[in-house]
Each structure stands twice: as C-alpha cells, then as structure tokens.
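Read through the structures below before going on.
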Structure I
C-alpha cells in the first residue's frame with residue numbers, strides 16, 4: 001500500500017468528516033473507495049470517447065463505400 005499526502009478543500013474535508021461520522025468508516029477506506037469509483041467512471045468515459053471516435057471513422061468509411069456502390073451501373 002502506498003502513502004500519499006493530499007491537500008483537500010476545507011469544505012470537502014468538512015463534508016467528508018460529517019459523512020464518515022455517520023457511516024462509522026475509516027477515512028482511509030472511504031477515500032480508497034471514492035478513488036476506485038472515480039477511476040472506474042473515468043475508464044468508462046475514456047472508452048466512450050474512443051468508441052465515439054471510432055464509430056465516426058467507421059461511419060465515414062461506410063458512407064464512402066455506399067457512395068461507390070451507388071455509382072456502379074448495374075444495367076446489363
């Protein structure tokens with residue numbers, strides 16, 4: 001386990017302490033769970049952004065292929 005030093009806004013710290021006193025959970029455990037949740041959220045957002053970008057590329061390629069097919073003369 002790694003040890004880190006954090007600077008936390010006073011308002012966030014105060015709110016966290018109020019919540020922790022009601023939850024009866026150690027501050028360290030709470031912060032670890034919060035970071036884990038935030039990391040999972042960020043990974044999802046990164047994947048979503050990548051999928052949107054790749055989807056746009058595929059869309060553009062598909063439209064190009066469709067245009068090529070439309071230009072083919074099928075008259076025999």
Structure II
C-alpha cells in the first residue's frame with residue numbers, strides 16, 4: 001500500500017561516520033554499512049573477510065572526508 005500525502009523534497013543524507021560496502025557471493029548488488037569509529041571498520045573487515053569488502057570513506061557534515069568520493073557531497 002502506498003503512503004498518502006506529498007513526498008518529501010528534501011534529499012536523504014548520510015549520517016556522520018565511516019562507510020563500507022560489502023558484496024555477497026551470490027549477488028551482484030552491494031550493501032552499504034556505517035560504523036561510528038575506524039576501529040569498528042577494522043573489526044568489520046575481519047568479520048567480512050570472505051565477502052567483497054570495500055572501504056568507502058568517512059562522512060562528516062554531509063561531505064566525504066576520505067575515500068574514493070573525497071570532497072564531494074553525499075546525495
């Protein structure tokens with residue numbers, strides 16, 4: 001069932017934190033996960049070592065601080 005009312009015009013934003021992408025073995029679509037600290041990213045890298053793990057970067061105030069998208073907005 002579809003929601004009634006007008007859709008939001010404000011774009012969705014990413015929270016501040018560190019982002020990673022995980023690709024499962026039987027799918028081609030990646031899942032994007034967020035962690036609060038870089039140490040948690042390192043733990044997740046060990047946890048998902050047998051899957052396609054990729055570090056995307058850090059987001060702060062709706063901008064990528066590092067990673068492939070460094071300096072760009074998070075729309």
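Computed from the coordinates by the stated procedures, all read-outs in this text should not be read as laboratory data. Just so we're clear, the structure is a prediction, and the values are computed from it rather than from any experiment. Cβ atoms are built from the backbone, for glycine too; each structure is taken alone.
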Work out the source of -28000 here, i.e. which of I, II gives that when helix-only ellipticity at 222 nm (-39500 (n - 2.57) for each DSSP H run of 4 or more, over all residues; to 500) is computed.
-> I
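Determine which structure produced the value 0.70 for FRET efficiency 1/(1 + (r/R0)^6) of positions 10 and 66 (r between Cβ atoms, R0 = 30 Å, to 0.05), calculated from the coordinates; the candidates are I, II.
Among I, II, the structure yielding 0.70 for FRET efficiency 1/(1 + (r/R0)^6) of positions 10 and 66 (r between Cβ atoms, R0 = 30 Å, to 0.05) is II.
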Kindly point out which one of I, II the value 44, 32, 19 was derived from, the read-out being Cα extents along the principal axes in Å.
-> II
